[in-house]
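Quick note: the coordinates plus some simple rules give every number you see, no bench work behind them. This is a predicted model, so every value here is computed, not measured. Cβ atoms are built from the backbone, for glycine too; each structure is taken alone.
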Structure I
Amino acid sequence: MLSGALIFLVETAFGLFVIALLLRFYLQWARAPYRNPLSQFLQALTDFMVRPARRVVPGLWGLDLATLALAWLIQLAELFIVLQLRGYQFGPDAGMAFAVLVLLALAVLARFGLYIAMAAVIAQVVLSWVGPYSPLMPLLNTMTRPFLRVFQRRVPPIGNVDLSPLFVVVIIQLLLMLPVAWAEAALARLL
């Protein structure tokens, strides 16, 4: 019973920090304005790890890969700690188990990234109806534009209603159900 509570705390703490790092990377990738409160909060929260990591992991094409690498390492550490708390014993096949954990951490990052994109799309849709002049709208527009633009070019609005968010959410759900869930389940069976 105590180990269940401890596992919950580890998954929550590590998961929230991984999501913060992924959000920081995502906002940078989407070229979100730095002056928004979310970007400033994420930078203040994660700078203590990201700045030293930049010395080791260089950026690529203007993207801060150190942030992404840290998210992956923290997710890997979480999986390892949870396995230890559940009593998993690394035997003679420890190398194989570590390789599986490495890939499983990538699958979990993909799941979190898709959840972030879906949450941004849903938040933008809700705010566009109830609070179109909300201070969050420019940030949400920046975050969702790369995904929505693909469908907005091909599907015209019907009765002044943009259906592109619906298509994006359906595709994200399919990605979560098929490749991501399949990869997580297949890798978990290898442990």
Structure II
Amino acid sequence: MSESQVDASALPWRGFASDNYAGVHPEILEALTRVNSGHQVAYGDDSITAELDERMATLFGRPVGIYPVFNGTGANVVALSSIMNQWEAVVCTSTAHIHMDEGGAPEKVAGIKLWTVADINGKLTPDLIRSAAHDFGFVHYAQPGAVSIAQSTEMGTVYTVEEVTAISECAHELGLRVHMDGARIANAAAAL
């Protein structure tokens, strides 16, 4: 082995499949320890949630609703439940995180039908969304109400800003809402 080569077996294992594969950064742990004392009013009326709301409003340039949850699966179930009607389905790829990796939670917990279509390297495209559209409106089928994409995908591919825009425009033309699963969004941000 040359000096420029690294023995991979000597390195610690690293997993990048999800944001919960590793412990938190020491600064995050320190911040959690700081706020984990005393008493706060529950259910979003606490000073920590108020500060989070302020920071997110600054980041997005307008007031936003923030609902901290335990993990990504919980976030997806809450987000999808908030935008879906009971008779609606979510169009996603057959390799989508919400379909393959969340233990059936969207369907079991929220009763949300997942309408899967093929993918291109893990990605949903406007043409794939339209390929499912021929069944929209058929009385015996769950009616699509949203599309869902994961950034980055289960295949490790990253949607470009242009791809997300095209998917969103297609979805909106069809009267569908758009959900983005951010399980690996920091990886995608670094790649973009």
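Mean count of other Cβ atoms within 10 Å over residues 26-33 computed as 10.0: which structure among I, II? The read-out comes from structure II. When distance in nm of label points 7 Å out along Cα→Cβ at positions 90 and 162 is computed for each of I, II, the one that comes out at 2.8 is II.
Comparing structures I, II by relative contact order in percent (Cα under 8 Å, 6 or more apart), which one has the largest value? Checked I, II; max of relative contact order in percent (Cα under 8 Å, 6 or more apart) sits with I.
Structures I, II were shown, and helix-only ellipticity at 222 nm (-39500 (n - 2.57) for each DSSP H run of 4 or more, over all residues; to 500) at -26000 was computed from I.
If mean count of other Cβ atoms within 10 Å over residues 58-65 computes to 11.4, which of I, II did it come from? This value belongs to structure I. For the set I, II, ranking by mean count of other Cβ atoms within 10 Å over residues 154-161 places II highest.
When percent of Cα pairs over 17 Å apart, for residues 50-129 alone is worked out for each of I, II, structure I gives the greatest result. State the single structure among I, II that was used to calculate distance in nm of label points 7 Å out along Cα→Cβ at positions 98 and 114, giving 2.9. Among I, II, the structure yielding 2.9 for distance in nm of label points 7 Å out along Cα→Cβ at positions 98 and 114 is I.
Given 3, 18, 27, 26, 17, 7, 2, 0 as the derived value for P(r) over Cα pairs in 5 Å bins from 0, in percent, for residues 10-81 alone, which of the supplied structures I, II does it correspond to? Of the options listed, only I reproduces it.
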